[in-house]
Every structure is written in structure tokens, then in C-alpha cells.
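No value in this document is a laboratory result; all are computed from the given coordinates. Bear in mind the structure is a predicted one, so any value in this text is a computation, not a measurement. Cβ atoms are built from the backbone, for glycine too; each structure is taken alone.
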Structure 1
């Protein structure tokens, strides 16, 4: 038996266990050690440190330590200190889900995601209706700043990508058209492709990677910092104050960026046609003008407007539904870009099929 007495608080000296270890090391089957702390007046973490060392020493020498003489609080803290949580994945084989269970879980995740998206679109629609009535709560300065970021600030990257796409289209078309001596139709190929769909698609993909990701990261960071909760506490709708100006800004700028992308793509085709295919400048220009029509222009403009709304919706949806960690912000940023690009491709396919059915 070990009798413990006095103060066991920080600032006191812990007794050495060397002598006790020498006694415990002697072989004695069934040996046990009893602790008596009835004379202990004060204790803190220093007492727990000593008892932990003593318990480890008894475990090494296969000696049972009797803790009945310790205060209840000390026994609870010792048990808590030695509790080791089970690591995730340590029994992965025992908890492996069945195939049907995985399919069902995945189905439920998709269903909840669809419901969440529909609910978010409904909230945005109500916010737009309040905007039409002049009752939406957001700062006009925020809208102007977003228009600046999604419009003029995006011109350099849109210019570069669209110009290169126009060059590529002209090169690809010239490979086959040169066989028939019809290089002049490179102008028609580039003009129709860029004006009808490619200009809008390139601008949309650029904005999905540039602006959609920024929207998701901004709103996700606000969720982590509980700024969205603060707005709700003040009685301000986050959808109106944060989401609505972003959708308005990108929705207004995307048609203009689409038209600009078409213009830069045509310049790229012109460079290839005039300087590499030796076509006359006026001949190339006249062929471009006669190839396109207002129908192509309006279809491309409609593509751009739809893409702008989709990219903004996807970025704001992922950001406003973000978790409360830095990892969650990174995940929603990636999801916003991927979701925006997928929605652009799907919308393009649907609009193209509808235009084919209508005959335009």
C-alpha cells in the first residue's frame, strides 16, 4: 500500500519512482498495489501526472493497481485520460456497406441535392419578384462592383481565349477546305460557329472558372465566418443581399461578353484567312457578312444570357450551402466550377435541339 498525503499542486516536486520501481520489479505472482489518498489536502494536474506514471509503471510489471482509495474526480479524470477513441477505418471491413445500401445512399444524396437546388431557385425567384416591386434589400454599390468584376475585368482573358479559338477553328476548317480550293468558306465557318454558339460557350466556360468559383469562395468564406448568420439575425435575407446582385451582375454582363467573344473569334479567323491563306481582306469581310444573319446573333445572345444565369446560380448555390471549414470552401469552389461547366454543356445541347425542332 502507498499512502499519499499533503498538497499535490503545481509548484510541488513529484516524488521519484525509482525506488518504487525496484520493489515492483521483484517477481511476485498476483501482486497488487493499493493507493490511499485520504490524507491528500489539495491536488491538481500534478497529482494526475504522478498517478499516470505510476499506473504505466504497474502495467509494465503486470501489477494490478487498486484505485479505490482515490477521490472520485481523480478516478474519472484518469479514465478519461486513458480513453483512446477508435480510429476511423480501423474496422473498415466490418462496417463495409452492401452494394444496394451504397446505391440507396447515393440515390438519397442526389435526391436531397435536387430538392435543395429547386428550393434555392425558388428563393432566388421570390427575390427577383421583390426586386420588380422595388422591395429587394441589397446595396446598389455592390451591384456596380460586381458588374465591374464580371465585365471589364474579364475582357483580357476573354479576348485571349476567343482569339485563339477563332484561330483554331480557321485552321481546322482550312485543312479540309483547301482540298477543294474553297478556302473562302473559312470565313463562313468561323463566323457562324462563333456567333451561334462557340462565342457564348467560350465566354461561359471562362466565367465559370473565373467568376463562378469566386462567388462560391466568397459566400463560402462568409458562411465560415458566420457573416451569413449575422445577416439573418439582423433580418436581412442573404438571398437578396448577397445572391441577387451577383446573379444580376453576371446575367447583365454575359450577353455583352458573348458578343465581344464573337468579335474576337472572327478577328482570329480573319488573321488566318488573310495572312496565312492569302485571302483578300474585303473578300473575307464580305463572305463573313453574307454568311451570318440576325437569327444567328439572337441565338448566340440567348445562349450567353442563359449561361450567365446558370454560372451565377451554381456559384451562389454552392457558396451559400457551404460547410463551416476551410476544406468545405475548397470543395464548394471546385463543385461550382464543375457544375457550371456541366450546366453550360447541358443547356447548349437543349437549346440546340430546340432550335433544330423549330427550324432556326
Structure 2
């Protein structure tokens, strides 16, 4: 059927654009001599993860164990849980995965590493562990250098744990004032890990993996010594990525199809609200207001969202849709919108050719 015939609100994925985005990032990684390990938090969809792997990615990253379990159930066997694993039940679930696939997780504390050590030792397993470095985001992660060295010294001999390397997430890119800042932030992200790795090696600690992430910075290919890139949003892109200068609207492969349900002199109302589009504001510097961009209608702004309604303000001259007309909206943050839907409609040449289940939806535990 034609995409405009889908019941709304409905998430659409332009397959050709999505695959083009993946191929481009695979080529960035290839030219840099690093692996591409996509973070699947953006799509949470095993079918898309398998496409990424078929096009040249090597393994995936996830944020939560529930996502890892959904991906492993679909047959994906190389998964990095880029998150500290805390608590007896979660440790048991992680080690269940570790017994079946090539798994790894992260930490920035001795307490987490010791918990993994104790649980893995009891099962006769060895768990791969990466130490997270704070390259500027100030979320999870230790400051580069001596702080990381101090932790590695404490965990290197723990039974049941294999220190596999370093990881960072350079999320400070979302606060860049303009696209010109991104190369500097990419260097900052890489250098935080590379300098720390050199310190560790001088002290006799092998560092096998150095993993860096985020879509705006990954496109610079890392730096010599980096072993893998871990971007996520690149598979779809969104308004925030365009606003950061990491993509164009022609790269955006994910849109929300919506219907005009009310029309007034100064506004239109659509059947998509915060429960389908998300209420994130855009990152970056180009777009500072609104809750998405209406495709082919620059004179309409997504001004307000309630749970099931979106209010479009008329900001300029242009044709106004009638009640019953369909519009496509590129969300500010694709990751949040995807997580609000059970499945994604696959669009090829304007026609819906299938749907992909979002098996990782709501897997926050």
C-alpha cells in the first residue's frame, strides 16, 4: 500500500536512506581502520541491527540488558552492554548472556567490577569489562589518566574478570555552539582514551579495545589507536543531528506520519503528540524551538504537544493542509520517538513493503 494509506500516527523508515546512512558510516570506519559497532538504542530493532551487520558493522552496543536479551534472542552474538551492571538479578542475566554469546559490559568503579567478579567466579565464567572514561560529558566515567589507572590496578587481578580496554561517550557534542566545534570535540573524546591507554600500557596493563561513540563525532573516524566507533543515531538521523551539522534533512530516514484533525485561522492540530513524537527539544544551534520539522512545509512549526495532540503554528506563507491530509514530521530525537512504537513501517519508493517489530521497546531494565 501507499505510505499515505497507513493509519496514523505511524512511524516510517525510508529503507534506502537508512541503508545509505549505514553504508556511509561503515565506509568511515573502514577508511579509519576501525570497527563499527552501532549502538542499537536508536532503533531497538533486531531486523535493523541485522541489516547493519550485513552491511559491514561488527557487533552491536546496547544500553540495557533487556535490549541485549532481545538482540541475542534474534541471533546476534556479539553485544557490548555499555552500562554498569549492578545487582544480583542483573548480574545473573548478564552472565546468562555471557555463557551464550561474546558479551562485555562497562564500569567506572571497583564496586561494580567486584560484583561481576564474584558472580562470574561462582559460575566458572570470565566476563569482559571495559572501564569508562569521562571525556567531557560528566555522566558515567572516570577522569582520564591517573583515576583510570588506579581503578585498573584494583580490578586487573580480580578472578572472573578480564580487563578488555577503555570506552567513552562524548555526549558533550550536543552542547556544541556550532558545527565547527565538532572536530575539536572529536579529538578531545579520542585523546582522553588514547592518553589514558598509553599511561596504562607504560604501567604494564594491556589495552585491547578503545571504543568511542556518538554520531556527530564518529563521522570523523576516531584517531590512530581507536579500535571501534559506537554511534547510534546515524541509522536514522533527526532534527538534532541536522542542527548539530552532522547530517542534512535528506539523510533523515525516520519520520512520523500524522493526520490533520483540526484546522483554525492560526493553527492546525494533528493526531500525534508526546506519546508518539516525544517532547525533546532539539540539540544544536540551528533549531531552537519546536518539537520536530514538518517535511515540505517550512511555514508550519510543531509548536505544542499534549499527549495525543500536536499544535502546528502557521509561521509564513504556503499551502495549508486540509483536515484529513497527511503530514510527515522529522522528530527532534528519533531514539525517543522509536521507543514509543511497537513496530516501524518500512517504506520503499513511497510504498509500505513491511514492518519491523521494535523488540527492544521499553526494555529499560
Structure 3
């Protein structure tokens, strides 16, 4: 645990202490306001290409374990924390966060004013940054940053999507038995993996769907053939990292599925790609929504749900020309959920699986199951 130097694209340079992996890493900096679930955040493939600044000041307290992994690895560029605890206290702990980060080559940055970084991002927006345990001069770090691709120029889905199709074998986690339940499924769906989270799959199976997870490269015609042959009843479009506007092949694939009237359900990146496929391009928010405490109004019932969020991009307001707005973010009135008028398609921007919580939006998986 030595020195690490941070250089932001606005010229800001900071020093801190490192944990986790050593090296030099370039990515986009965002902040996350969740009070719990740092392991789920670190292992969420949607954070590929990003440094996550935790506003929760104490990180590492409960350690890490195999059950709470949202994927097979950790894909973020690094994490930034105020205070890191290397002596966790929890009966489920199997290893420290430091150990997990080292295993997956992720930088850990500690003993730094995360409030200052968060305020900077709120005022100036999410920005690119380089962090290094090897380089410590502004000139060297600036050169690395300027010669590295920006996050919107990289297709991170190629890195995080599964390479082989598989059937998901778990359902919702049982807090009484400390184990994942066995699925009780009927209708089968395909989940296109753009960086899918394990607990999204658990909620899909909990709602009664057998889920075959397939690579993002699967051809639209192969999916359509499965639907026509009644092998599947619908398609789930997963969360994932990066700018949806650069994903041209995925956009064309989804257009074909929409035209074939296949029931579709999208979360986060899937939600954004559905918008683009309908002809409504996404736009980038100033600093995005990242946290576990975002209030969303259900426009169908009038109730307010506390949700988990993780996205920098959003669908435009004029998409209401082709879809009913089902959910709205009460922080900034951006669109959080849609039900399309001319196709059996629904989507949400937030994360209704929300492990470790909140769970107020989990009913949405059941709504998709009823569509099939």
C-alpha cells in the first residue's frame, strides 16, 4: 500500500494511498451514493471503464464473499474511498476487498477527500482521469490521459459479455437459509448479455422464467427462429457499460426483434438501446445517477419507489411519442420507465433487482413474465 497519484482531465492532480492492484489505469470518474453493497458495485460489469468514488466514507467493513459477486470478475478501472478497512467483521466474509481487487487487477485509492471529488464531479460533470502507482508527475500522467481513448470510444461489451451460452441455475437469495433458491420456471426466454448482473438473472428466474444467457454477438435471425419455433417466449436486454450510441450492431439487432413483435424487456443499457432502436437517440447526463437511494414515481399507480441506479446516459423526453412513460425520476424528472405503444415491449432505467437493496421495484420482473 504505497503512493498513488490521480490526474483529472480538468488539470486537477491529487495524491493518495493505494490498495488493491498496482499499475496505471485510465477511466471515467463517477460517484456512487450507496450506503451498502460495495462488492456488488465493484463486480457490476456496467462499471467497466469507470472509477467509482464512494460517498460512503467507510468501505471494506464486511469484506467480500463468493455469493455476493454480480459477475465473474471486477471490471471497473478502480475505486476511490475515504477510509478503507482491511480487518472486516462479518460471518459471511471470505476475503478482504483488497484481496478481491488484487485478484482482478483493479486499483484501490484511499485516504482522499471523496467529498471534494464528488462536489467537483457535480459541478463539472463526470470526467476522464488517470491514476497510477508508477507515474507521479503531471507531465507523464497528462500524456497518458491524452493518448488514451475516452469511455465513449470503447466498446466494453466485447469484454464483459459471455462467450458461451448457458442456462442460469439460481433464483432469489434466501436470507433465512443464506443460499440461492432453485428456480421454478415455465416459459423460457433469452437474455442478451451486454454485461448482465447475476441478481437480475435471479429475479427473472424467481418470476418463473427459464433464462438462457447468450453472447451479445448472437444473430437476430437465430433469436427470431427460436421465437418462431416456440423455443422461447421473449427476450431480455441486459444492463451494460459505455455509450449506447456506439453499439450499432446491437441497435440493428434490436430493431429486427421489435419488427418481429417479440416480447422485450430492457434494463439500463437495454432500456437505452430500445429507445435508440425506436429512433430516439440517448444523451449524456452531467454526472449520471449512481446510488441506492433514488426516488422514482410510478406513473401508473402514483406511488414512489426508492431505487438503485447506475447510468450516465438517458432517453429523451420526446420518446413519449411512441411509448407511455411509466416511471419518472423525482431528482431531475428524467424518464425511468417506458411501455411501448405498438409492440410488447417495456423497459426501465433503474435496477429493480437492487441487490443488496432496495427491493421496491422487483415487481417489474413479474410484469414481464405476464407479457409472455
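Given a value of 1.0 for distance in nm of label points 7 Å out along Cα→Cβ at positions 36 and 52, calculated from one of 1, 2, 3, which structure does it belong to? The read-out comes from structure 2. Of the structures labelled 1, 2, 3, which one yields 5.2 when distance in nm of label points 7 Å out along Cα→Cβ at positions 12 and 220 is computed from its coordinates? Value 5.2 for distance in nm of label points 7 Å out along Cα→Cβ at positions 12 and 220 corresponds to 1 out of 1, 2, 3.
Between structures 1, 2, 3, where is distance in nm of label points 7 Å out along Cα→Cβ at positions 156 and 228 highest? Intermediate results must be reported in sequence, preceding the final value.
Details: 1: 3.1; 2: 2.3; 3: 3.7.
Max of distance in nm of label points 7 Å out along Cα→Cβ at positions 156 and 228: 3.
Identify the structure, out of 1, 2, 3, from whose coordinates helix-only ellipticity at 222 nm (-39500 (n - 2.57) for each DSSP H run of 4 or more, over all residues; to 500) was calculated to give -6500. Going label by label, the one that fits is 3.
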